[in-house]
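Below you'll find the structures, each written out as structure tokens.
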Structure P
Amino acid sequence: MPYFMDTAANILDNSKLRKPQIEAYIKIQEYFKEQPNGEALVVLPTGTGKS
């Protein structure tokens, strides 16, 4: 997973992303700051831009 740890992501200021995508990113970031070795599963509703 080094690619995802080393690559800068433009999420918070990206106008092409939907609100649920940005909010999910923020929650994931908060979770892994508190639990760096934790495991997580993200579930977003249909139509929120998962792909």
Structure Q
Amino acid sequence: MHQAILEPTVAYTAGQRRYGNPLADLPTVMQRLGYIQSRLMTARRAARRA
């Protein structure tokens, strides 16, 4: 489920521009994307161990 959220979100933020830069370059957006990616990696590890 996290993978299905992460891919389109990254594509959207890379395509949208705010303040002359891609939306993905804003610190708050980068932090939230990192959090989503962290949760994805954690879920993958838990699935492997199960």
Structure R
Amino acid sequence: MRGSPVHRRACEQRAAQPTGITVEARARFGFAAAPGTTDDGRIRLITQHLPPA
């Protein structure tokens, strides 16, 4: 985790709310292949809702 202890504590408190939190990340999936082919890697957005537990 990055950030100051104050920032970290605020994030932990938000995650502990009854609604939980939603985390989004970008990742590249695929293989090293010629551009334009079906195996060419692509950036994907991954969204995951995390419950407070």
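Every read-out reported here was derived from the displayed coordinates using simple, explicitly stated rules and does not represent laboratory data. Everything numeric in this text was worked out from a predicted model, so none of it was measured.
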For 46, 24, 12 (Cα extents along the principal axes in Å, calculated) the corresponding structure among P, Q, R = R
At a computed -6500 (helix-only ellipticity at 222 nm (-39500 (n - 2.57) for each DSSP H run of 4 or more, over all residues; to 500)), which of P, Q, R | R
